[in-house]
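A.B. asks: What follows is a group of structures, each given as structure tokens.
Throughout, read-outs are computed from the coordinates displayed, never taken from laboratory work. None of the values given here were measured: they were computed from a predicted structure. Cβ atoms are built from the backbone, for glycine too; each structure is taken alone.
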Structure I
Amino acid sequence: MAGDMAERAAESPAGRSGGWRLEKSSSAYLRSAHEQAIDWHPWGEEPFELARRLHRPVLLDIGAAWCHWCHVMDEGTYSDAEVASLIRQHFIAVKVDRDENPEVDRRYQRAVSALSGEGGWPLTGFLTSEGEVFLGGTFFPPQDGMGRPGFRRVLKEVARLYRDEPGKVEANAKIVREAIERSRPVHVPTGAASLGFVESVRTNLSTSYDPVNAGFGGEPKFPHPTAISFLLADGLLTGDPRSTARGRETLLRMADGGMYDQIGGGFHRYSVDEGWHIPHFEKMGVDNAALLSVYSEGARRFGDARLSETVQGTLAWVLEVLGDPRGGFGTSQDADNAPGDDGGYFTWSRPELKRLLEPEELRLVSRFFGVGSSGRMPHDPERNVLFRLLPLSEAADGLSYQGAEAADALARALSKLRSARAERPTPVIDRALYAGLNGSFLRALVAASPLVEGVPALAIARRTADRLIEEAYRPAEGFAHRLLPEGASGFGLLEDQVDAALGLIELAGATLNPRYVEVARSTLELAEREFRDETGLFRDVAPALYDGPKVGSIGHPSYPLDDNPHLSPNAGIALAYLRLSSLLGEELWREKARSLLAAMAARLGGAGLFAAGAALGSVLLEIPAARVVIDGSGPESDRLYHAAVRSWHPNLWVFRGTPPAPFSLPEELSVVTGSRGSARALVCFGTRCLAPVTQAESLAPILLSGGSSAPPT
């Protein structure tokens with residue numbers, strides 16, 4: 001009887017049961033669970049108050065619309081009748097979208113990992129009514145299997161533990177509290193990041209580099225775009241060709257692998273094998289923004305057609321799949337197109353290829369894309385991930401194609417495969433608009449714009465930036481996390497300020513629009529006031545600005561320092577300071593970067609690969625910024641400009657003529673611009689300016705050399 005009363009109390013006043021509270025959620029992930037028999041609550045004060053009143057633990061599920069194993073757990077575990085009954089009887093269930101609430105995800109990933117050593121999605125946490133983790137893990141099947149304990153058994157034991165052994169619950173929660181407390185930074189370092197810190201990152205990248213397949217570590221293998229940017233900048237600073245070669249080879253191997261969608265463009269999330277052949281199929285906006293930026297960097301650094309092709313293919317996918325007609329970009333494309341699916345939309349069987357292609361085309365495609373080799377899906381070897389196994393010339397050897405005919409035949413075959421794939425059920429696209437992600441896309445669009453013919457990348461970036469500022473920005477509060485039809489929400493998160501500011505700085509330099517740089521500068525000033533504390537580091541949540549429910553672990557400070565695997569918000573602020581300093585000629589921002597990087601280096605220690613963002617900032621402190629002004633007009637001036645923006649330097653700005661305030665040039669350069677004579681490029685490194693350049697082909701080697709007489713290879 002008492003149990004029945006408690007169960008009724010956990011339901012709504014209208015007597016509804018199941019996940020009805022999620023039905024009208026702004027999150028696609030939460031909405032997808034609204035018909036489950038589990039009485040899900042969204043994140044907020046209500047479920048914790050109910051847990052206190054009913055003396056129940058909180059079951060926390062954190063996942064995302066793109067997460068394959070989240071779908072598996074929803075479709076199998078949470079749809080199991082016994083599991084649902086156990087949750088209704090003994091728990092208060094809370095479901096969180098990690099994209100919508102990254103601050104919640106960050107804290108509970110840290111807490112569950114401290115106790116269980118596990119992390120990732122879905123994240124399954126068992127919490128006290130005060131929001132403290134006392135047990136947790138990731139994926140659980142309904143019954144024992146797959147090397148995991150069954151959730152039915154786990155739920156029964158957790159309910160028993162919470163009821164019968166409160167001392168053990170408190171002891172576990174204390175372990176988590178103490179582990180988090182030990183990791184908290186406590187002092188403010190002074191000076192600059194030591195050379196030893198950069199050397200430790202350089203050494204770690206060297207030892208973890210895969211000399212066979214490129215990239216870092218073994219399986220599963222993630223792209224680490226920031227680490228590649230570090231390698232390229234480090235190669236310029238030290239002249240060590242190994243850093244540069246490793247960065248280039250990693251870019252090429254990822255582009256040739258199955259992690260890159262050879263049919264539709266864009267990158268999947270990571271590779272399940274060390275050879276980049278078989279991906280985890282979800283396509284994340286955050287991954288593609290970062291990879292689009294670093295591939296644009298690589299294409300300019302090496303002048304490599306394959307890297308430029310990857311830039312164009314990735315941008316095409318971003319615009320076609322994630323683009324919003326009003327400006328901005330959605331979040332992700334799912335891995336699956338139906339329950340139980342695993343990559344069916346993206347993979348091919350030989351009978352399918354045979355039906356679609358002419359016999360000679362089939363032979364070419366099978367050789368070129370390794371059909372029947374190591375791209376076969378483990379659970380269904382008949383299906384193949386396409387990856388570039390051979391150079392096209394080798395794949396065409398012995399076939400009837402002559403010269404360029406092989407490339408034409410491949411293009412025809414790819415067109416047929418694209419058309420056929422378009423007829424398949426398409427994996428769901430999460431069109432949620434987040435400020436930080438769109439700031440990252442601003443950076444990517446600006447970086448790609450010189451490399452893409454016929455795509456108005458800068459115009460698209462401006463439309464995105466204008467919408468971001470108009471709908472998500474308030475001068476006193478910074479950028480909100482999410483853009484919604486009813487208004488912006490989620491103020492007070494660091495990552496949105498950092499990524500939006502970085503994107504706006506890049507767009508300001510490309511368009512010379514003062515509005516963008518002023519909003520970026522104001523946002524960084526707000527971050528200094530509201531997010532930086534006595535440790536010298538930046539918290540992920542600003543207590544005075546945060547507008548979300550202050551429940552659970554939200555009050556615990558968290559300092560996002562390591563790249564995971566993308567640029568961390570603290571490293572991102574340091575890079576924003578450095579870019580703003582070189583764009584405006586304001587040394588104050590450079591000194592702020594120096595101070596922040598010192599604080600980061602003191603905390604990151606042996607983080608190695610995951611400290612690449614801080615190491616990149618430290619390297620950029622040692623490399624004078626490059627500024628190029630194209631003087632004059634006419635076709636020669638156009639050639640100089642296009643050569644300059646297609647050239648590479650890790651801290652480069654290119655202007656056509658003298659830029660307006662607040663943009664700045666070295667004094668030596670500003671007094672000689674504006675001539676009406678022949679076209680010329682005026683190049684400065686820091687405050688040191690070179691003789692005018694009149695030959696477009698000379699610019700790339702000069703910038704690559706940093707102004708020295710011997711440019712690196």
Structure II
Amino acid sequence: MNKFLNSLLLLLTPALFLQAEEILIEAESFSEHGGWKLDTQFIREMGSPYLLAHGLGEPVRDAKTTFQVKNGGTYQLFARTKDWVARWKAEGQPGRFQIKINGKALETTFGTRGAEWHWQEGGAITLGKGENTISLGDLTGFNGRCDAIFLSSSGKTPPNDSKILAAWRRDLLGISEKPIDKDYDLVVVGGGYSGLGAAISGARMGCKVVLIQDRGVLGGNGSSEIRVWAKGNIRRGKYPRIGEIIEEICDHAKKSPGTYEEFEDAKKEAIVRAERNIDLQLFHHAFKVEKTGKRISAVHAFDVRSGQVTRFSGTLFVDATGHGTVGFLAGADHTMTPKGRMGMSNMWTWANEEKEVPFSKTTWALDLNMADFPYPRRFHGEWFWESGYDKDPLGDAEGIRDWNLRAVFGAFNAMKNRDGARDHKNAKLTWVAYVGGPRESRRLLGDVVLTEEDIVSKRDFPDGCVPSTWSIDLHYPKKQYAEKFPDNPFIAYAVHGKGVDRSYGYPIPYRCFYSRNVENLFMAGRCISVTHEALGTVRVMKTCGMMGEVVGRAASICIQRDCLPREVYNRYLDDLIELINLPGKAFRATVHDKITIPSDAMELAGAHGAPNGLDPKKFPGVVDDVKASFKGKWNKGHGLRPYFSYGYQYSNDPASSATFTLEAPKSGQYDTRIAYQPHPNRGKSVPVEVVTGDKALKMISILNMTQKPSFENGFHSVGRITLRKGQKVMVRLSAKGSNGNVHVDAAQLHPID
């Protein structure tokens with residue numbers, strides 16, 4: 001008997017003493033994401049990227065991958081997930097999904113409990129030795145989410161550690177604790193317009209640059225993921241070369257939100273990859289900063305797909321994250337407005353199909369009827385779908401985004417299943433932004449903190465350089481829609497302040513673009529050194545991009561001169577001005593090489609920007625309104641086309657007049673003409689006076705500017721005249737007695753054959 005037991009024990013020993021196996025499968029590392037989206041927005045608050053089933057109410061295709069098992073047998077399965085509406089105690093569980101092992105679905109439905117991220121137990125499964133398959137099966141199309149799957153042969157529960165790259169995750173994934181090392185002149189973190197401007201500008205001026213972006217596309221708020229059209233006028237002001245790089249990369253969307261194609265993600269990436277001095281690192285999240293004294297020595301970032309960490313060391317660093325993340329980690333002085341911040345948008349679009357389209361009732365979404373929100377008659381929900389004004393934009397950005405999703409789906413439910421159902425039977429959601437478009441959070445402090453008073457009073461800083469042409473635009477909850485949800489309203493309105501010249505622009509000082517206490521840190525974008533009110537004008541994307549252009553050129557001076565950002569202002573401001581007066585396409589291989597101006601460099605724009613109207617040079621005898629003499633109060637306009645150069649001006653102030661001075665290029669007969677565009681609010685009796693310089697002739701015409709002009713491009717005759725070569729003619733338009741707005745665009749002496 002003892003001999004039998006001993007033999008049995010020997011047979012069982014290998015199984016009894018096999019080492020327990022633990023397998024961690026990060027959802028983002030799946031080889032096939034199917035219809036699931038890789039969401040990298042909230043790594044800092046919840047510890048990891050994750051997969052999101054963003055199907056607009058229709059279940060998405062499965063995400064799939066394979067994994068290896070050393071020892072076949074029974075394993076306990078856990079999935080890190082959450083019920084994303086549980087925090088609001090909402091009815092229903094929209095984030096439900098299932099897990100399939102080797103093609104067989106587990107009985108457990110995931111995403112059904114827990115307001116916070118946690119490991120939901122899935123029960124016991126059987127795995128075979130060698131290769132196994134796993135897939136995530138979405139059940140709703142309403143934003144189910146999975147961070148990771150843990151398999152344990154011992155039944156051990158995984159630790160609920162939300163620290164970025166926790167040691168146990170790193171060990172299970174086989175990631176070396178020692179990161180890969182790379183070294184650069186300039187490390188740019190953030191791939192929005194400001195980061196793009198800094199990286200391209202610095203690279204073209206000879207810096208060795210790395211551009212680190214945590215998502216797979218460039219453009220930030222101006223990407224196809226968020227779809228905020230690029231605003232802010234460029235190529236104007238004191239240094240009209242600034243903005244030429246942004247002109248290369250910017251979108252030309254006709255509305256916001258526009259279409260996927262309009263935001264030209266591929267174009268942005270192609271321009272960056274064409275720069276030999278740029279190492280583009282997409283899908284990399286910066287999470288750690290090393291410092292030596294008062295300077296940053298390196299930024300650590302991990303590949304959000306594999307977890308592999310890279311240490312990016314450098315001489316200079318640019319925080320273009322929008323949230324001031326790098327500066328915060330480096331201990332930079334910073335601030336954040338405690339109350340009344342601008343919020344986050346998640347825009348959306350819908351279309352009418354040829355047949356009726358069903359939409360699941362969203363009992364878990366915000367309880368809305370048609371009167372609770374501005375009905376999107378133009379088939380899209382615009383920028384004003386915004387919330388999170390007094391919520392935590394850093395520690396609870398996911399909660400703000402999820403509230404926005406509940407608002408959008410609640411609104412569409414009202415359109416489809418409630419009081420809007422009769423009119424929207426064929427309506428279908430076509431796009432909802434799952435990546436939030438934030439406006440305001442942390443700001444880093446520089447040697448100058450720009451204020452609203454500085455801007456309105458037009459305080460002239462010696463280093464004023466980037467033209468801000470957007471008005472001081474601040475957002476607030478719209479009261480009429482906030483009654484149901486006063487704790488977190490989701491519709492905004494904008495208050496546009498006065499005092500910004502929207503054509504020439506207010507020059508933002510360079511000293512707002514570097515940290516006052518971290519010596520080698522630049523910043524560009526909405527985390528620069530400004531007050532909450534001043535942020536209202538500098539925060540739009542093209543303006544942020546121009547900040548990056550200036551920072552990139554300043555960085556090249558720092559490398560060339562072996563100096564720090566502050567010294568560029570104190571000692572080398574003339575060098576910076578010289579560089580920002582160069583074309584955007586100017587380049588040199590290194591900071592010590594001669595600068596080359598390529599043949600395809602853009603034509604220099606004027607102080608009011610590059611003309612976007614008709615070119616006066618192509619019309620003989622035309623004088624544009626920018627060369628006219630104005631008296632009284634005039635408004636600038638761009639809405640009625642065509643116009644010459646930059647636009648036109650209009651006024652109904654009785655004291656207003658505009659005078660053109662024309663000169664005959666040779667002796668002969670001419671038709672004197674003015675250019676305007678008709679509109680119902682234009683003057684019905686506008687007096688136009690034509691006087692020769694020697695007052696030998698004077699003619700007065702009365703024009704009805706509500707009617708179409710006689711000739712193409714808005715020209716209308718105000719009298720024929722015989723002139724000597726060089727003889728001057730004054731054409732004066734007056735608002736007195738005009739009975740409406742006087743429209744002033746251009747004047748012309750048109751030769752009569």
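A.B. asks: I, II: which one has log10 I(q)/I(0) by the Debye sum over Cα atoms at q = 0.06, 0.08, 0.09, 0.11 Å⁻¹, as calculated, at -0.37, -0.66, -0.83, -1.21?
C.D. replies: Label of the originating structure: I.
A.B. asks: Right, next: Could you figure out which one of I, II the value -5000 for helix-only ellipticity at 222 nm (-39500 (n - 2.57) for each DSSP H run of 4 or more, over all residues; to 500) was computed from?
C.D. replies: Values: I: -14500; II: -5000.
It traces back to II.
A.B. asks: Quick check on the output: 2.3 is distance in nm of label points 7 Å out along Cα→Cβ at positions 180 and 548, derived from one of I, II. Which one produced it? Working shown, then result.
C.D. replies: Values: I: 1.3; II: 2.3.
Only one of I, II returns 2.3 for distance in nm of label points 7 Å out along Cα→Cβ at positions 180 and 548, namely II.
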